[in-house]
Structure I
Amino acid sequence: MKTFTTLIVCCWLATPALANDTLSSAFKAIDERDYERAIGTLTRLSEKQQDRNVLFHLARVQYHSGNFDDASDTLEDFHQHYPNDGEAYYLSGLVYLALIGEVNIFKKIGMANKALSSWKASVAADPGNLNSRYAIFAYYTNAPSIAGGDLDIARAQMNEIEQLDKAYGAMAKGLLLSKEKDVAGAEAAFQEAAILMNRAAPHFSLAQFYMQTEQYEKAISSAQQFQRREKRWWDPDPTVVYLVIASANAELGNLEVARKEAELGLSMNPNKQIKKLLNAILKSL
């Protein structure tokens with residue numbers, strides 16, 4: 001992904017025995033989707049120096065590779081050294097959100113509340129962090145009432161986001177209208193966000209929306225648009241897009257295409273969660 005290669009890279013050397021351990025070598029491993037090598041490099045760098053970028057990218061790669069517990073531990077260490085980092089709190093929220101699927105039923109609400117608290121801490125540290133603001137809005141939109149979901153709070157959050165950024169505001173409007181079963185309004189809002197933002201994220205939201213409304217041809221088209229557009233580190237992993245395309249083609253009866261897409265996703269070293277879902281599609285064909 002282009003994002004990884006455009007990040008500012010610190011090129012100091014580690015100990016002589018680990019002379020190749022630099023952030024640039026870790027980013028190269030990430031580009032190659034060799035997460036084990038990237039994590040090893042970043043772990044060794046973190047043991048030498050508690051550098052902000054090293055710790056953040058270690059947690060980020062642990063999260064993307066599905067090592068959520070390790071990512072959580074790394075972020076706890078990060079917050080002790082850098083307590084006012086809005087981006088890291090946003091990542092913490094994503095990790096806690098992912099951990100909801102890993103814990104037993106009695107811990108799910110507590111984990112969800114940790115995600116929400118992390119995003120609120122992110123906004124407190126950086127009021128302009130639109131990702132965290134959107135995540136808070138999405139939480140209130142999607143969470144059940146027992147976990148704090150509240151559409152009235154979500155609407156207020158949507159209005160605040162729209163005042164800060166029209167593209168994110170359109171994304172929020174699309175999600176809220178989708179929740180309210182306004183299919184035409186939601187589609188129009190997501191399409192507006194795609195035009196305003198002009199990068200990958202809104203196209204994945206559209207693909208999800210089309211899957212939920214059983215518009216499978218449109219879901220495939222939107223997922224393909226996501227593949228072609230500029231991505232950021234917080235965007236969904238490309239292997240999730242293969243999951244969407246494979247699922248949509250399976251629903252349409254295009255079984256050979258579905259099988260090919262699922263196999264392509266598996267060839268890209270997905271995390272264990274996505275791998276399980278891709279294998280389930282193959283088994284169902």
Structure II
Amino acid sequence: MRQEIEFVKCDPTQNMTVLVSSEHPSESRSFIAARLMSYDHVHAEQVGFIGAAHSPQAVASLHMAGGEFCGNACMALAAWFASGQELSPGGALELSFDSSGAAQAVACRVRRSDNRYICRVAMPPPRTIERRTFTYEEEQLEAVLVSYEQSFHLILEVELLDEAVRRKAMALARLLGMAPGSKLVGMMLYRRQTNELEPLIYVPALDSLIWERGCGSGTASLGAYLSWSRGQAIVAPIKQPGGVIHVYADCSNGDAMSIAIEGSVGIVAQGRAFIELESLEQGQAQLCMAAGEERQR
């Protein structure tokens with residue numbers, strides 16, 4: 001027998017995102033996400049689960065498979081809601097969602113542009129921004145650590161985006177992902193000369209390590225760093241492998257940080273996917289065993 005999964009697949013700056021609209025037990029989400037993301041299935045970089053709103057101002061909730069916050073997934077959900085409103089080109093809609101990894105409802109503004117949607121999302125501000133030195137294989141790495149409640153991004157300014165730098169970033173992401181309570185580790189390789197960002201995202205709960213084509217939360221962290229380091233508000237187009245995400249950040253005053261990102265979202269598929277129940281049960285058993293081993297450690 002098979003488990004049916006109702007989904008919509010979205011393209012926010014080529015950060016392919018699957019949103020699951022059918023209801024599933026929370027303990028099965030990680031395995032469902034892993035199957036949907038795989039090459040031999042729907043294939044995506046991340047998966048979020050849509051549910052009922054928790055706060056009065058929100059229209060729905062979004063829970064990412066790893067429990068993290070994701071700006072691109074919020075934009076994808078806003079675009080999907082807007083598509084159901086049958087907006088005419090140029091029409092706009094404002095709405096809010098509850099989201100994993102965010103203490104308050106996330107405000108979104110959506111505008112239809114032909115067959116795509118331009119979405120602006122107010123991002124949760126970081127808890128801290130600080131310069132740090134990391135030691136990796138006897139090498140000193142100067143970086144900026146942008147920390148959130150249960151996740152963090154490490155911004156590394158680089159001259160070249162070559163394979164040696166990428167391998168180093170992947171190893172460091174897995175190492176930092178071992179820290180207790182880390183639901184997401186982002187390695188943001190940034191070239192100041194060209195305003196280019198190459199984002200690597202590691203979600204320990206899924207053991208998912210992906211070079212994303214576009215990263216909304218990473219763009220927000222980079223904007224926070226640029227504003228903080230310059231001591232003024234900034235507006236910047238951040239070039240990424242999948243396109244451009246704009247960031248609007250004012251982190252010059254640590255007590256009143258303000259960050260928003262804006263990008264283009266397309267809806268590329270909608271339908272039903274299937275997962276064999278036997279595989280689902282085996283996956284849940286493996287996750288339970290892994291959780292037990294983690295508690296013993």
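What follows is calculated from the coordinates using simple rules that are stated; it is not laboratory data. In this text, all values refer to a predicted model and were calculated from it rather than measured experimentally. Cβ atoms are built from the backbone, for glycine too; each structure is taken alone.
Kindly point out which one of I, II the value 1.9 was derived from, the read-out being distance in nm of label points 7 Å out along Cα→Cβ at positions 58 and 114. It must be structure I, since only it matches. For the read-out relative contact order in percent (Cα under 8 Å, 6 or more apart), a value of 10 was computed from one structure; give its label from I, II. Going label by label, the one that fits is I.
If you line up I, II by distance in nm of label points 7 Å out along Cα→Cβ at positions 162 and 194, the top spot, with the largest value, goes to I. The greatest value of distance in nm of label points 7 Å out along Cα→Cβ at positions 82 and 218 among structures I, II is that of I. Look at volume of the Cα convex hull per residue in Å³, for residues 50-89 alone for each of I, II: the largest one is in II. Taking mean count of other Cβ atoms within 10 Å over residues 130-137 as the measure, the highest value among I, II is held by I.
A value of -8000 for helix-only ellipticity at 222 nm (-39500 (n - 2.57) for each DSSP H run of 4 or more, over all residues; to 500), calculated from one of I, II, originates in structure II.
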